[in-house]
1. With relative contact order in percent (Cα under 8 Å, 6 or more apart) derived from the coordinates and found to be 41, which of I, II does the value describe?
2. Out of I, II, choose the structure whose coordinates give distance in nm of label points 7 Å out along Cα→Cβ at positions 40 and 80 equal to 2.5 when calculated.
3. Match the computed value 0.35 of FRET efficiency 1/(1 + (r/R0)^6) of positions 16 and 56 (r between Cβ atoms, R0 = 25 Å, to 0.05) to one of the structures I, II, and report its label.
4. Which of I, II yields 0.70 for FRET efficiency 1/(1 + (r/R0)^6) of positions 24 and 72 (r between Cβ atoms, R0 = 30 Å, to 0.05), as computed?
5. I have -1000 for helix-only ellipticity at 222 nm (-39500 (n - 2.57) for each DSSP H run of 4 or more, over all residues; to 500), calculated from one of the structures I, II. Which structure is it?
6. Using the calculated result 0.60 for FRET efficiency 1/(1 + (r/R0)^6) of positions 48 and 88 (r between Cβ atoms, R0 = 30 Å, to 0.05), pick out the matching structure from I, II.
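We did not get these values from a lab; they are worked out from the coordinates using the rules stated. Fair warning: this is a prediction, and the values are worked out from it, not measured in the lab. Cβ atoms are built from the backbone, for glycine too; each structure is taken alone.
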Structure I
Amino acid sequence: MKRETAITVGDHRGNSRIWLQGKWLVEFGFTRGKFWRVEYNSHVTITTADSGRKISGKGDTPVLDMNSAKLSAIFQPGQSVLVTATPNKITITKAK
């Protein structure tokens, strides 16, 4: 199972922001109330975890919100990125 979509990087308080929301996240293991972690390299890797940041949201719709200087070092506001979801993992790379 795999899902790919292109999104645009936003900005918030001077840093780049990526906001992922929707019931599609549940299909890949990112359920509201569980935990997730982020790794920053030349791309961003998000994985489910046993502890760390709690997946927020309302009802059965999870939200993953990233807004940091580390994210800004990789992606700039207005830049198009590719979000690739596989079970328990989401990779965000620069769009080609």
Structure II
Amino acid sequence: MYYLLHYKYVENILSKREPFRDNHLGILKSMQDNGECILAGAVGDPIFGATFVFKVNSEDDVLLFVDSDPYVANNLVTEFTIQPWAVAVGSAHQTD
């Protein structure tokens, strides 16, 4: 199942994220290597949030990432949402 995770960030995220960025990206890279994180990146100019695409078994798997993310632990994320995503078109489309 695919899930979308949306973050809203604090103001001036670019300067505030620097001490935590390598760890944040490291977790995502590990999840990418395992096939769990398909896409991830900042949204906006200036940046106000981020969107992540996960391919995992349940929403709980996405929550495990959120709970381990140093951006969340260090209050850089003001809110987040997780939504299931039913892909209808594209290489991720599955008929099962």
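1. I
2. Computed on structure I.
3. Traced to structure II.
4. This figure was derived from I.
5. Details: I: -1000; II: -9000.
Value -1000 for helix-only ellipticity at 222 nm (-39500 (n - 2.57) for each DSSP H run of 4 or more, over all residues; to 500) corresponds to I out of I, II.
6. The correct label is II.
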